[in-house]
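Some structures are shown below for you to check.
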Structure P
Amino acid sequence: MSLRVIVRAEAEQDILRAYAWYEEQVRGLGSDFVTALDETLSLVAREPEIFQRVHRTVRRALLHRFPYGVFYVVESRRVVVLAVMHTARHPSKWTKRGR
């Protein structure tokens, strides 16, 4: 059974910025980014506990092909995505978002 995935507004903005940047680089690359993100979110929904904890209860799932991580917490019936950020970004960028 898959858990419901909730993407917080800040994470949605992260996604839109990454999409726009990749689309600026090469037409269609932004769509490839979103596809990779969707695949990762589907896996997180199905098996949220398989990814490593990176800070307290926050876990990180890495995207294939793109240097981005999905930072999320698992709650009883859902997964809450706090951030979708480039792996080179300083962790303080997502840890400040809290829960």
Structure Q
Amino acid sequence: MGRRKKIVSPLEHLYYREETFTTPEGRTIEPGEIIKIKGIWGTKFKFKEYVKRTDTGADWIDCYELERGQNCGHRSFRTDRVKTLPKKRRGKRKKTQV
């Protein structure tokens, strides 16, 4: 028997993947950033990557669902449903009078 040739899937070239995603509001989301999805109440997601299918033009984001701070599932959503959480700001410190 001869050697088997490695079969390359034709679907590998259909998907364009990016590490970052820019929302329509202009905010850039990077991997590991916490986001929320419109229409899903009470659940936060950790952004993984942005994916676009080159032949149809469909695009979506891949996320990890967070449960008690742990990754518990992999989900995908359309890009128009992304809602970013504001960055936490530091509170003002009260000045002590002597």
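Values quoted throughout were computed directly from the atomic coordinates according to the rules given, and no laboratory measurement underlies them. Quick caveat: nothing in here was measured; it's all calculated off a predicted structure. Cβ atoms are built from the backbone, for glycine too; each structure is taken alone.
So mean projected area of the Cα convex hull in nm², computed for just one structure, reads 6.0; which one of P, Q is that? Going through each structure in turn, the value belongs to P.
Structures compared: P, Q; top value of relative contact order in percent (Cα under 8 Å, 6 or more apart), i.e. the largest, recorded for P. Could you tell me which structure in P, Q was used to calculate helix-only ellipticity at 222 nm (-39500 (n - 2.57) for each DSSP H run of 4 or more, over all residues; to 500) as -12500? Structure P accounts for this read-out. With respect to distance in nm of label points 7 Å out along Cα→Cβ at positions 17 and 41, the largest value across structures P, Q is given by Q.
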